[in-house]
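S.K.: Dropping the structures in below, format is structure tokens.
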Structure P
Amino acid sequence: MPHLDVFGASLYYETDGVPGSPPLLLVHAGVATLRMWDEQVTALAREHYVIRYDCRGFGETEAQALPYSDVDDAIAILDHLGIDSMTVIGASRGGRIAIDLALVHPDRVRGLVTLCSNPGGFESDAETSREKELFAALDELEAAGEWEKLLRAEVELWDFGPLRSADDLDPAFVARAYTLAMANIDHGSNQPPALPLDPPAFGRVDAITVPALVTVGAFDIAEMLAAYEYLLATLPQATGHVFPSAAHLPNVEFPGETEAVLTGWLKAHAL
């Protein structure tokens with residue numbers, strides 16, 4: 001299993017496709033690992049060199065509890081693989097990393113895709129009373145160190161969405177969502193502190209001039225729906241797509257629809 005040793009961590013990564021093909025960097029959500037992209041990799045790798053990795057505090061990456069930069073980790077993997085520039089596709093937390101990467105290293109980013117993401121520092125008062133209750137419950141579980149219950153509750157809030165329950169969803173998706181989250185249970189409280197971009201991305205994403213695809217699930221939390229509208233209105237070359245039946249992980253819940261959206265957009269922009 002390939003790992004890249006960097007300061008304070010050993011980053012686990014995988015590649016698919018032929019080196020020399022247009023590169024794609026896939027960055028996973030905080031409720032998952034790089035395995036969340038499994039259903040898209042085969043299709044993406046037909047015409048691209050696909051790179052994905054587990055961020056610090058997730059999956060098979062090993063990390064010390066030291067401050068670090070998610071952008072620096074992504075660049076370290078690209079440098080290790082000899083990738084000068086690529087299209088970056090990020091989901092949720094991974095989308096924030098993708099946006100930061102495009103701001104800090106504009107010469108390295110050809111295209112940007114976000115799935116259900118908000119930029120760092122995004123401010124919104126859209127949170128509903130139901131969502132406030134659910135987030136308060138997450139805080140209580142974290143404070144108590146109830147890691148398994150916390151991960152399950154995060155899946156139920158984010159992956160299912162605040163307006164849906166497991167009973168409303170495909171049982172195969174429910175099982176997969178729990179599996180993706182539980183792969184992070186061993187990290188528990190040992191989450192290394194990620195250094196935020198300073199100043200944050202919010203308020204300056206208009207500097208990202210590459211083609212951008214912004215997506216969201218219609219059943220996602222209110223803040224992500226607001227962030228979708230903000231990114232769509234602010235990124236100079238943005239196009240948008242709403243997954244009408246999904247919440248926070250459309251590529252896991254509806255892999256075929258996500259594959260079609262991604263490959264169509266990549267082809268349309270020759271990326």
Structure Q
Amino acid sequence: MLRIVFACFKLFLFSVLVLFVTLIQPLVLLVTRGRLSYLIPRFWHWSVCRIFGLVIDVRGDVYRDGQVMFMANHISYLDIPVLGNVLSASFVAKQDVEGWALFGFLSKLQQTVFISRDRAAAKDVQRQLDARLSKGQDLIIFPEGTSTDGRDVRDFKSSLFSLVVKSTVSDLRVQPVTVQVMEADGVPVRRDSDQALLDIYAWHIDMDTDLGVHLWRFAQTKGARLTVTFHAPMRAAEYSDRKAMAQACQKSVKGGLV
């Protein structure tokens with residue numbers, strides 16, 4: 001019963017936070033879409049992590065000497081506040097997300113780039129991403145194309161790396177990022193842990209749980225501890241083969257799983 005009370009309180013705080021962001025961030029975007037426009041989103045992500053008990057241990061160094069695309073494995077919708085708490089960058093998401101209730105609108109306030117997987121739209125997608133990078137905005141991509149159970153890293157979709165290889169942005173870097181669940185609801189996560197423990201945080205393709213139901217259940221827990229590992233950045237100019245770059249990046253991310 002006490003967990004339900006705390007969960008209700010967390011969701012109340014979350015609702016207040018949503019109201020604050022939806023009132024303030026649109027005004028900020030009218031003035032600027034540069035670095036300052038990420039102050040409210042960073043505050044949002046930090047607050048969401050505090051409310052729901054998401055504790056983040058950062059390993060490695062974030063590349064800050066130029067434009068960068070962060071390529072991370074994807075375990076849950078909760079990866080968004082986790083990475084958004086650490087990085088001042090915009091996410092790249094499939095076009096479907098734009099139509100999601102509430103979260104689609106919040107994604108727009110974060111300046112998310114919504115892209116189509118249709119090959120006919122490839123040139124338009126390339127222009128969108130290059131325009132963002134040229135304006136000084138870094139990007140976060142989940143190249144697995146879906147969320148996974150957190151035990152392994154799926155092959156990265158090489159089509160996304162064609163956007164890197166063909167980019168017109170000077171000296172663009174790609175930095176592999178590994179997100180790993182280390183503890184869920186106060187219980188350490190190990191290789192032999194039951195999937196149900198991982199699924200306290202994970203929300204993936206093999207689950208039949210609605211997002212709202214999963215969030216309600218997660219709110220009833222003590223939260224989760226995660227490590228976010230930043231690997232050595234890769235120079236886009238050194239790769240002409242998108243498949244080779246996708247494989248090298250995926251190898252780095254997978255190698256970060258402890």
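S.K.: With distance in nm of label points 7 Å out along Cα→Cβ at positions 45 and 189 coming out at 3.9, pick the structure among P, Q it was computed from.
M.R.: Details: P: 3.9; Q: 1.8.
Source structure: P.
S.K.: While we're here: Of the structures P, Q, report the one carrying the highest value of distance in nm of label points 7 Å out along Cα→Cβ at positions 5 and 69.
M.R.: When distance in nm of label points 7 Å out along Cα→Cβ at positions 5 and 69 is computed for each of P, Q, structure Q gives the biggest number.
S.K.: Given that Rg and Dmax of the Cα atoms in Å, derived from a single structure, equals 17.3, 50, which label among P, Q identifies that structure? Show your work: numbers first, answer last.
M.R.: On the way: P: 17.3, 50; Q: 17.9, 58.
Answer for the origin of the read-out: P.
S.K.: In addition: Work out relative contact order in percent (Cα under 8 Å, 6 or more apart) for each of structures P, Q, then name the structure with the largest result. The partial results should precede the final answer.
M.R.: On the way: P: 22; Q: 27.
The structure with the largest value is Q.
S.K.: A further question on this structure: Hey, helix-only ellipticity at 222 nm (-39500 (n - 2.57) for each DSSP H run of 4 or more, over all residues; to 500) derived from one of P, Q reads -10500; which structure?
M.R.: On the way: P: -10500; Q: -13000.
It must be structure P, since only it matches.
S.K.: Next question, about the same structure. Consider the structures P, Q: one of them gives 15.4 for mean count of other Cβ atoms within 10 Å over residues 53-60 as calculated from the coordinates. Say which.
M.R.: Working: P: 23.4; Q: 15.4.
It traces back to Q.
Read-outs: derived from the displayed coordinates by stated rules, not from any lab. Only a predicted model underlies this, so the values are computations on that prediction, with no experimental measurement involved. Cβ atoms are built from the backbone, for glycine too; each structure is taken alone.
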